[in-house]
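Laboratory data are not the source of any read-out in this text; all were calculated from the coordinates shown. Since the structure is predicted, the reported quantities are computational estimates derived from the model, not experimental observations. Cβ atoms are built from the backbone, for glycine too; each structure is taken alone.
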Structure P
């Protein structure tokens, strides 16, 4: 296969959107180009590091006596995560940052009666754009399972760093990927 630099992607723009907690009856996106349902709310600006996706799976190595050789690697538990930092302080980011807490708009801003975090499963969309191409990842059951330190500093902006973990849906999938890319379309 020859090298084709037209197939190299750099998703340098896009969005992260999320529903309210415990979504019921909200349709999942089924392509990369249809506008999102109004139940999805954009998180806002994401820090310059963008989004990092990770897949991890444990394996159990089975060795045999002859030559002490590896005979099998049995797949075990698997996780799928995305890490990113929300750079805006808005009602959406505050709701995700403080799940289970009471977030109330006031005449001067927002008041939060903060509780310890609770289980907060939501639908998520991560949408990357590279010129006229796009990649949309739909996570039907996702939860922020790690929250980084929130730093107040004269040397940088305050961000909310999150690790989004995917849980499998009723069909056994943890994410759906949709590529808007003419070079990958049927008939190309």
Structure Q
């Protein structure tokens, strides 16, 4: 017997309407900018280890982490959206939001994130497994050049408007191309669950 995925399944899903209004995007930016910034890291973090590797040839960006209790309304909206999206498109089991959202800045001068996946292929952090990743641009696309989100191969670009979300399977290869003008501000969130079967 040959198994085929149902037609409703998808690995990349964008929202038709904005998840956040421009005003909500501004509130997230204000909160993100008020928190302690750190350099974006790469690589696997082992349990209890919050230190990744700094390698600016792979990733050059600034991030901060938004605690759950500091923006509970934002987290509620995101959780409702991912659960509906998962039910309608992914069908992954046991999704939970167990990591803080990452407020990310890619500045002019070539800040970027090379090809990567958001899940741990070695299994050192499992369970839980990152199953769905989400990105929301917080500024209009006219505020920066470059900074495109690409999937699987160069040129497979996803263009998002301010406040719209993209949800995608965390095991997909993706990258953010170098920013050549302005600053790309975004909110990133991951949704975890038990190991895939």
Structure R
């Protein structure tokens, strides 16, 4: 059956999400180790070498766990040895890199707390530990200076009533010791329609 011609809409079609992200990295082996051993992604494929006439870049593909299944890729790495050196210190804002940060979702609170304990045990530097209005978040940095946010989302009913207020609320927490592993979820604020009405 032939496809019927679609009329051009008046506005862009809203997408359902971001399909994947491709990052330029200086050293693909170093970045591979970070994304698999530190973040926990699974390598699912590699771009096969090209020919002298048609060379191909060094590129690898990685998937998260999608209910026990692997995706074709959520993140890919492309080696580019011409990248500038990684900045000495990472900061949330004002960094001379194009990517501010990449956010990675953990399955839930318990998995997120286990991941934090694992990273601390491995000696990974906690750059920033923040309670947002819609997530609990830890920021680390990759070998290229990109920020990586590891998070779990709070229940939708806690933030969907006033998304803007949830986005603007943040609580900074310690980045070292036992205090960096604490998650007092019972003290989390809720941004529902009632809260918005009260503020007005």
Note to self: Say we calculate relative contact order in percent (Cα under 8 Å, 6 or more apart) for every structure; which of P, Q, R gives the highest result?
What the structure shows: Q
Notebook entry, point to check: Can you say which of P, Q, R returns 29, 16, 7 when semi-axes √(5λ) of the Cα gyration tensor in Å, for residues 86-141 alone is computed?
Noted result: P
Next item on the list: Assuming 9.5 is mean count of other Cβ atoms within 10 Å over residues 70-77 as calculated from a single structure, say which of P, Q, R it is.
Entry: P
Next item on the list: Using the calculated result 27, 22, 9 for semi-axes √(5λ) of the Cα gyration tensor in Å, for residues 54-117 alone, pick out the matching structure from P, Q, R.
Entry: R
